[in-house]
Each structure stands twice: as C-alpha cells, then as structure tokens.
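Below: a set of structures, written as structure tokens.
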Structure 1
Amino acid sequence: MEASFTIYLIHYPVLRSLFLTTPDQHSNQSLLTRSVWVSLLLLGLAGQLAWAVENQYFNTFMYDKITPDPQAVSWMVAITAVVSTVATITMGTLSDRTRARWGKRRPYIFIGYLVWGLLTAAFPLAAKFQPIAVGVFIAILFDSILSFFAASASDGALSAYITDVTTESNRGRVVGALEIMKWVAFLVIYGGAGMIIQAVGYYWFFYIIGGIATVIGLICAPMLKERIETEKPEGRYWQKIADTFQLSSLRQNKDFFKLMISLTLFMVGINVFFPYLMIYLQHYVKLSIMNSSLVVGICILVGGIGAAYPIGLLVDRWGRKPVALLSVVLEAIGLTVFSISQTVPMLILGGILWLAPFAAWTIATSTWARDLFPEEKRGQFAGYYVLFNVAFTMIPGPLLGGWLASTFGNPIMLDGKAGFVPPPLLFQVAGLMVLLAIIPVLTIRSKKIE
C-alpha cells in the first residue's frame, strides 16, 4: 500500500507502457547504457535549471517584485529547505520499498518532474496578491509545494538511482559529468537569465524554465532502466527510518554521519551568501543585471563546467578525502578574494577561485556519501544527505546572511519599499565558516578505490 499512489497516477495504458521494465533489465549487465547516460544528463540539466531558478531568481523575484526585505527571502529559503528534507527522506525511503513493474525510482522521478515544472511556471503569480504579506505567503506556499515534488524526484529517487547504477570505480566520473550539467544550468540561468528577463520579462522566463523541466521529465524518466524488485521489503516503513538513529546503526554508519557533519559546516557557510549573490552584485557592486550575469556566467564556464569532469576523474583516482580537504582551504581563500573585489575582472577572478573549489567539494563529498549508503537504504540515506546538506544549512545560513545584511548592510528604498543591501561581510563570514568542515573530514577513514 505504501506505493499505491503511484498506481493511480500511472494507471492509463499509454503511461503504463512507458514504465514497464524491458527483458534486458533482468540481466546482471550494467544498466548504465548510452540511453540511460543521455537520460541522466538531460534530467540533471533540467533539474538543475529549475533548481537554479528556484535558488536564485525566486529570491530575486521576491526582492524585486514583492518586497525588498531580505528576511522574506530568508524565510522562504528556510521553510522550503525543511520541506525538501522531509520529502527526500520520506519519499526516498518509499522508493526503497516500492515493488512495481515500472521500477522503484522511475515513478517518483516522472511525477516529480511534471509537478516541478508546472509550479515553476506558476510561481510569479504570487506577485498578483495583495497586501504584501499575502504575496509573501503565496510565494512561500508555491515554493514549498514545488520543493516537495522536486526533492522527491531529484534528491530522493534520482540520487538513489545514480547510486544503483554506478560502482565505486566509476561513481566519481558519473557524478562529475552530472556536475557539469549543474554548472551548464547555472551558466544558462546566471549568464543568460538577465537577457531573457529583459527580453520577455519575469513571467515568460519562469514559463520557459518550467516548460523545459516538464518536457524533459516526461521524455527521459521512462527511459531509465531498472531491474525488477520482487522480494518483499523488510520491516515497516516508519520503523526503517527510526532504526537508522539507533545507537547500533549510528555506529555502523559513523563515517557517513561524520561526513554529513562536515557537509553541514561547509554548506552553512555557503548559504550565508549564496541566496543574496545576485542581489549583492546588482545593488552593492552596482552592476547591471546584464553585467551581473556576465560575471557569474564566466565564473561558471571556467570554474564549474571546465573543472567538473577532471575533478570527477581526480576523485576516482586520487581519492575522496584529499580532494575534499584541499577544496575547503581553496574555498576560504576564494571567498575572501571575492569579498574585496569591486571591478568586473577581479570579481570574475574571485568568483572562479571560490566556485571551482565549491564544485570540487560537491563532487568529492557526494561521491563519498554514495559510497557509504547502505545498499538497502539508498533512497533513505539520500534523504539524510539532504537533511544535512539542505535543512541543517539552508535554515541557519540564509537567516544568518539575512541578519548580517539587515544589521550591517546599507539601507535602500526600492519601488517605495524599505530594505537593506547585503555587504561584503557575508562572503568573509562564509570563508571562515567553511574552514570548520576540515575537522570532521580528518577523522574519517580513507578507503582506497580499486
């Protein structure tokens, strides 16, 4: 009964035929075929396009069109972080236990991408509501519903699926390739969003991104291959979640949870400034939306897209731990340089210096975490990854950043509404905070990859 809702949503014959498992999926051959590779890359691209819009331009839209109060952005980020985490743990665990002819992960990916895209397109309607408090509430409500389905599809089911179809010897390069898709998406959004918004406005911008996510999900999710799971899942649903936090289970998975503590410390620092990045460039440095997009776009092209796949290979060959440790130190240096940069060339240099280590950290730690997922709880532990990476970081990080902006930032009046401009202090505080991530990493045992 736990997966019964998927039966109703994929009931009709045409949809059902898309999800039926083909005979070759019963074999022991690798499921990481060319079509699966293409589907993963496109799903990764579509998901990251939608995430980039949600993580940055939902915030910018809230600031520009609803209220310039940074606290509204902070609350939206914090609330949706909780929703995303709950969705990933509960739905990821459900996908572990799903036994159906169309697979254990694919239904959640298919349905999640569909709703994700539709709600991305609907988000700007929040600006139509008055007074301002109602508009803020509607924006947060739309973003919360979107985050539930998006996290179920991407952070829960798709993340577990990637672990299902990879091994420790090739996982780093697969994660590295998907990281390229993330930075391609960021390049499109941060580098091209300014031109798109100026050309067609915010509303059509959200319609386009939402449409892309929906179409790619509809086409690519059914192309993923899964082996049929026939054995009945052990234990009860909530019992499997509760058992993870028993002392014996914590001891058994202690390296995973040490890594999660390190991940939390690093990402709290990142989230102090990240939701306010475009706001900072446009309202503190006084760059136009076009020049802001140009700075971020070049940084992504060099530090993200150019570095991601080589970093993935390095993670497989050199090891997860050395790459993670080096990236922390370089991240702190890069953020410090960025905070004192005021010209476009220096902002680009500083941006590359913090963005490339951020990509390296993400690839190293997400690959390492997948190595440590218990085989029978991959969806569930993908949820715990989000718990430490999102909920524990996107609540205190943006709230701290919002407080720093409101306390130390410059006052501003935007369309007759009072607010504050985020100062360079956000990046300096973030640089100090990421260094704390070194401590737990040093206590984790290194495992040589064959």
Structure 2
Amino acid sequence: MTTLYDMIVRHVRTGEAGGTADIGIVDGTVAAMGALGDAAAAETLDAGGLLLTPPFVEPHVHLDTVLTAGDPTWNESGTLAEGIRIWSDRKRSLTEADVLARAEAALRLYVGYGVLHLRAMVDIGDPALTALRTVLALRSRLRGLVDIQVTAFPQDGIVACPANAARMEEALRMGADGVSAVPHLERTREDGIQSLRIAFDMARRSGAYVHVFCDETDDAGSRYLEVCAALALETGLGPRVTAAHANAAAYYNEPYFRKVAGLVRSSGISIVACPLINSVMQGRYDAYPKGRGITRIKELLDAGVNVALAHDDIRTPFYPLGTGNPLDAAHMGAHLAHMSGRAELRSLIGTITEGGAAAMNLGDAYGWRAGVLKIGAPASFLLFDAEDAADLVRGRPAPRYVFSAGRIVAETLPAVTRLRGGGLEAASPALRETKLPVPALREP
C-alpha cells in the first residue's frame, strides 16, 4: 500500500559526502527519510541537492531593546556603562505598541535567517512591566511558528535594586520562563553572590531556569562563573542554568581556568558566548595589546562544556549593528576563537544549532541529535545552497527554505549580480564547478 504524505521534500543533501535523501512529512512531523521513490504526497518540493541543517537557535537576545540604536541618542563611547544609561532613559517611554513593532520586526529577521527557537531577555526595571507583557503576548501569538522563552532580566541588579526581586516574582506569575542576575554589576562581590542566591532560589521554587549575565567584564577578578556552577550543583538545577558572556574567563590564569572549566563541566551548565557585541564592547579600557573580547569558546568545548553562540543585540544602545543572522555570530567566533579548521567550523555550526538547543533545554522538541533529524520529530529544518559548514560560515547566506513543523515559513531567493564593464573573461568551468558566486557579465 502506497503511503500518502502531506509533503515530500526530495533530494536534500544530508551531509558533506554528497548523498541525498527524501523527507516525508505527515501532520508536521518527519514520517520517513530515505529514498521514497514513487511515494505520493499532496505537495512535493524538489530541493535539488540543497544542504539540510537543523534550525538555528538564538539563546540570548534582548527583544525589548531591538532597533532602538540612536533613540534617543547614540552610544558614542561603545561602553556598557553608556549603553545602560541610554537604555535607562529610553525604557521610560516604552509602550506596548512600540515594543511590539520592534520585536515583530526583529523576529521577522530571525525567522528569515532560520531561527525557530529563541530565548528573549526582557528588562524588568520598568515598574509597569510593559515590555514583559508585550513579549509574553507575542510569544503566545507566534507559538507554532517560533518557540520563544522569556527571561525576566534585572538590568539594574537585584541587591542594588530590591524592587527587581519582587518584579521577577511577578514576572514568573505572569508566565515568564526564567530568571536572571547580573552579579558583576552589583555593588560588591558579596552582593553579587547574594543576587545569584536569590535568583537560584527563585528558580528552584518555581521550576524556572536561570540565565545569568556572568562576568561580562575584562576584569580577571570577576569570578562569578564558579559561583554559578557551584550553585547549579548545590540546588540540583544543573543544565537548567546558563551563564552568558563569561568574558572574564579570557583573563583567568591557566590553572584557575582549568579548575573552573572542570567545575562548569561537572555542573552541567551551558555557556552562551556573544561574539558580536563583546568583540565591540570589551577591551574598551585596555591599553595595547587589547583583549579579543570573547570567552574561551574553543577551550570550553574541549573541556566538554556545552557552548552556544548568540547574536544578542540587533541595533541597540549596546550594539549599533546586527542582522539577526546567527551565522554572523559563528563567523565572528571563528575569528576571535581561532577556530578556522574544518572540524572547528563544523563545531561552530553546532553552537548555533544543537548547542543552543541544549542551552535552552529543548530536548525532543528540537528533533535533532548529532546532526541527524529523527523520525517522529517536528519537520523543522533549513535548506541552504551551500557545500558544507565552512561554506555556511564563510558566506553567511540566508536559508533558501525555512521549514517549521512541516510548513515553509520563509523563502529567500538567490541574489543575482551582473557586472557592467568589459575586459573580464567568463569564469572557467573548473571555477563554476566549485559553486563560487561568479557574477554574469553584461557588456556595456
């Protein structure tokens, strides 16, 4: 008896070896993979050898601050301190319409670049919790298209701003998924540790996750990463804990770093590195040689720690650039972390796919394991006109197709460039076989 699929996607390339397979989709899930031959479907798409990858994951983005760069003023120093001052002024004028319009625009960028799972940071410093209410409503409305986790983020601290502790509790009652802390911005180290204890206790009691802004500083004396790992072990929260940024680890002496890396590995927590914003913001106070502005991605991966990369900001008071493309973060990570080997480039793609999924505790809802799309999993995947991981990192293309639960939710048509001028010969067949982007010539 012939199986009838809702959709068959034919001739997807499942790895760098060049083999292709068909994907049979029923009710939004993967029903079969392989050579489906004459199987029937209500709809068929011939992928023509496009590269199959997992959907991208963005484990750390500020959806409330997106697209506010220059409003009301620009961060001319590029420092975290000036960014916080500007945002503190801007958030006084937040409205639901304002937050909604900007967050929706950012999410359109993300989905177009293949992001189907996203963890949003939302500042709870506004007593009315305007941004939080808006992002929670947007999460509900977009469920089924993009999976959004919402983090109650105390930008002004918890001990330094006691009202934030009460607002975090309220945020959880409203439906936030996780809590946060910013220990390196508290007044003293002791206050920083206390802020972490408050956040971890809140998470333990409520079932929320903990997503800490950890050691986002060039100060080698900022050592909250070890506290996060210790508390993860003490509370049993383990993999429900994420430490974002962790820039100070780049300055730790080697014996201490190795100790901390082992502790982090044992605790089960994830590290989320943010190469784009931290390469711009860190090192501002350094004399030359300046720090590279990134945590030890390669060394943490080698130690067995789950590492994810995040885009973090899109045109905000903290970072005036950004496209929403996770491949931009991977590209910057390749440079800053000295990860240009072919195996390293593959691992960087892992940090924006399965590494991000692990940091967000997506489990079976993600549907991919060790680069393989599982039967029975959601039919959520990306198709790229690219050769391999190195090609993805090098070119940072948008996916040709973005599938979410069996539906095409985004499509990007290839750009065509035509040169106007003479004297350039057509590319040789050998070059064309490498699929280099050789423009067609048009003589004047």
Structure 3
Amino acid sequence: MSVEILARIQFAFTVAFHYIYPPLSIGLGLLMVIFEGTYLRTGKVIYHTLSRFWTKIFALTFGIGVATGIVMEFEFGTNWAAYSRFVGDIFGSALAAEGLFAFALESGFLGILLFGWNRVSPRMHFIATLGVWLGSMFSAVWIVVANSWQQTPSGYHLVGEGLKVRAEVTDFWAMVFNPSSVDRLTHTWIGAFLAGGFLIISVHAWYLLKNKHVEISKTALRIAIPFVAVVSLGQLLTGHHSAEGVAENQPAKLAALEGHYPDTAAADMYIMGWVDQEQQKVYGLKIPGGLSFLLDYDFEHPVVGLNAFAEEDRPRQVNAIFQFYHLMVAIGMTLIGLSLLGVFFLWRGTLWDKRWFLQALVWSALLPQLANQFGWFAAEMGRQPWVVYGLLRTSEAFSLAVSAQQLIFSLILFAVIYSLLFALFIYLLNKKIVHGPEDFTLRDYRPKQAATADVYKS
C-alpha cells in the first residue's frame, strides 16, 4: 500500500476507536443532569441512586475517551505534516478555544462530580454535573467546527507560496460559523444523545429481563425512552437540513451518497442498493426522483451528478460511501421505530410484559454507535480527494518523511494497545453493570426538604 493510504487507514482506525467514547460521555452527561435535576425537584431518592450509578459509568467512558484521543494530536504532526502546516492557524484557534471553554469547564467540575457526593450540597453537586456535561458539549463544538472548516472553508486567506502556503484566519467567527458547522454540530450532538440514551435503555432493559433492580429500571426507562424518541425525530430533521447544506456546498459528496452520475438530472433516492462504478449505475430499491423532491419538493428538480466533475475531483470509493450513508439512514429509522414503539408500550402500560421488546432494547445500544461511525465514514470519504475541500488534496497532505514500514508497525502497535483498552473497558463496564445500582435510603426523610445532604450520608 502507498504511504497515503496507510496514513489514512491509521488515522481512520484511531479516530473510529476514539469516537466510541465521547458520544457516550455527552449522552450520559445529559441524562445524569436530568436524573439529578429530577431528584432535586421531587426529592425522590430513586433519582439520586440513578445519578450515582450512571456517574460511575460516565467516569469510565470519559477516562478511556481522553486516553484514546491524545494519539490523534501526535498523528497530525508525524503523518500529516503538510496538512498541519496548511491548517495550523485554523486548528490552533479552534483547539485553543476548546482548551479555554471546554477542558477548563470539565476539569474544574469533574472532581466534584466524581468525589463530591459526601462533601458538597446536592445543589452544588448538580451544578458540577451540569458543568461537566456542558464542558463535553463545548468540546464537541470546537472539534466539529475544525472538521467542518475542512468541509466548507470560510473566514480565511492563503499566505505563502508553493510548499509553504497555509491558511490564516481573517474572521474568527466566520471560521466558527462556516456554512456546515451548525448543521453538523446539531447532528453530532443528537447522535451522542442517542448513544447515551440507548446505553441506559439497554442496561435497564437487561435488569428487567433478569428481574433485578426492577423499580429503578422502570423509572430509568420512563425517562430514557421518551427522551430518545424526541431526539431521534430531531436527528431526522437535522440530517435533512445537513443534506441540503451538502447539496449546496459539496455537490460531489451528495452525488456519491446516492450514486448519482448524470451531469444534471432528477435524482432518485435509494432505500438500499449497490453501485456499479464501471457502468455508473445503481441497482436497488429506490424512490424515483426522491432525492430531487427532498431538496426542492419537486420530483423533477435537477441534481448535479458525479460526471459534472473532473475524474480527479470526485470521490473514488462511491459504493463504499453509498453503503455507509444508507446504513446510517437505515439505523436512524430503526431507532425512531424502536423509541416510538417503546413510548406506545409505556403509554399502554405493557412495556414490562414485552420480553421480546426488552430483548431488542438490550441490543439497541449498538445501533447509535454504528450509525455514528457509518455517518463519519460517509462524510469523510465523501470529501475525498480533498482533505480541505477545494484547497488541499489528501495526496499532498501527508508526511513525505514517514515510510510505509513505519506506518504498518505503528498501526499494528495501536491495534494491540487499543484492543487491550477496549477489553479493559468492556470488563469494567460489565463489572459495574453486574454489580448494579447501590441502594440508598433517606434517614429523616422530609418531603419539603428532601434535597439535603442527608442523602449523601446514607
């Protein structure tokens, strides 16, 4: 393999593995805020118990996420030196903002969140939980802003010539609010909410099947299932809006997502299919003119196809992009169906008797993770052959000093270490789930003053 392909594979591997954990932290963080806030409002100790249990799992995902994310920063310098030189001013601004607005907030409150149960008041602990969750949200903001700038650059100018050319920020806020950042950020946030929500649903559905922690699991599901129903429908809306932005700003990517080749013609929307790149045809189940209708509410609306671009300016792996995109959409629709069906069963009061549905919910935790991975693969592969859309090609961005042998060795080393980390994560996660929530009781429980430090001493 070429150095370029190996460098791309290594970075894709490390990013994909790292991205298992930040969405869980963001999603679990929001539901921890909901649990703890509900406890402060109602004084019911069961919500306090839920908060303490899921804080332990949050800490595990947060720690592994930090450990696996550090590697990527070194890869920018070792494997993508030309890219780092070109975007250093842009990424430096975004990552500096992340340190100021996200890491400072997270690190400032993390200790109180994890170790302050018996040391601070319930309201102070709630503020710490809120602060850590907001920090994780802000961290996503700046990472997505930096990545979105690669997709739709704005607020910059080019300085230097030849190998020394680089992009400099001319308008910080134009860089932050580039044409795709808001759509991609909301889509990413909601994907994280689904990851955390369905993990909670999965664990508590398993408890119900085992007839363990029954009351606390019913309470968790009464919150988590309506939560994921709302956000899964929101994901459908943000995905549609994001696709409209891709049609405007990255038409070659949109054409690859649906395997649309004609220069300008009405575009079908495929439910499933297979792209024959040599024949430039897609075989599968489709809605004729469906993509055209989604973009302009007109089945005959012309959509720019791949043949409108020079061969060297269009994505190469069209079928892979097509498959990743359609798998993401299929999983998203499945999550909507599961969550709405769960809401229906809750409303009817029959959820607890539907063992087949509870078994489906146990496995549902995998679906948001897969959808998040497939979505990012479709987005990043669809941007090719550009690492910065329209400005810097991927073939010009990697480090010439790095050899294929070095990349293969480091890739194998990363695979071994990350496999050990994943095994450790699964072991510790399983241990905490099997142990289950601890029982806390209120001594001298007073409804009007339920949010007291007594709970934290029980």
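When mean count of other Cβ atoms within 10 Å over residues 44-51 is computed for each of 1, 2, 3, the one that comes out at 24.5 is 1.
If helix-only ellipticity at 222 nm (-39500 (n - 2.57) for each DSSP H run of 4 or more, over all residues; to 500) is computed to be -23500, which of 1, 2, 3 is the source? Please list the in-between numbers first.
Numbers: 1: -21500; 2: -10000; 3: -23500.
This value belongs to structure 3.
Largest in Rg/Rh (Cα atoms, Kirkwood Rh), for residues 276-379 alone among the labelled structures 1, 2, 3 is structure 3.
Looking at relative contact order in percent (Cα under 8 Å, 6 or more apart) for structures 1, 2, 3, the greatest value goes to 1. From which structure (1, 2, 3) was volume of the Cα convex hull per residue in Å³ calculated, if the value obtained is 136? Traced to structure 1. Tell me which structure, out of 1, 2, 3, gives 1.00 once FRET efficiency 1/(1 + (r/R0)^6) of positions 348 and 388 (r between Cβ atoms, R0 = 35 Å, to 0.05) is calculated. Label of the source structure: 2.
Each reported figure results from applying straightforward, stated rules to the coordinates on display, with no laboratory input. Only a predicted model underlies this, so the values are computations on that prediction, with no experimental measurement involved. Cβ atoms are built from the backbone, for glycine too; each structure is taken alone.
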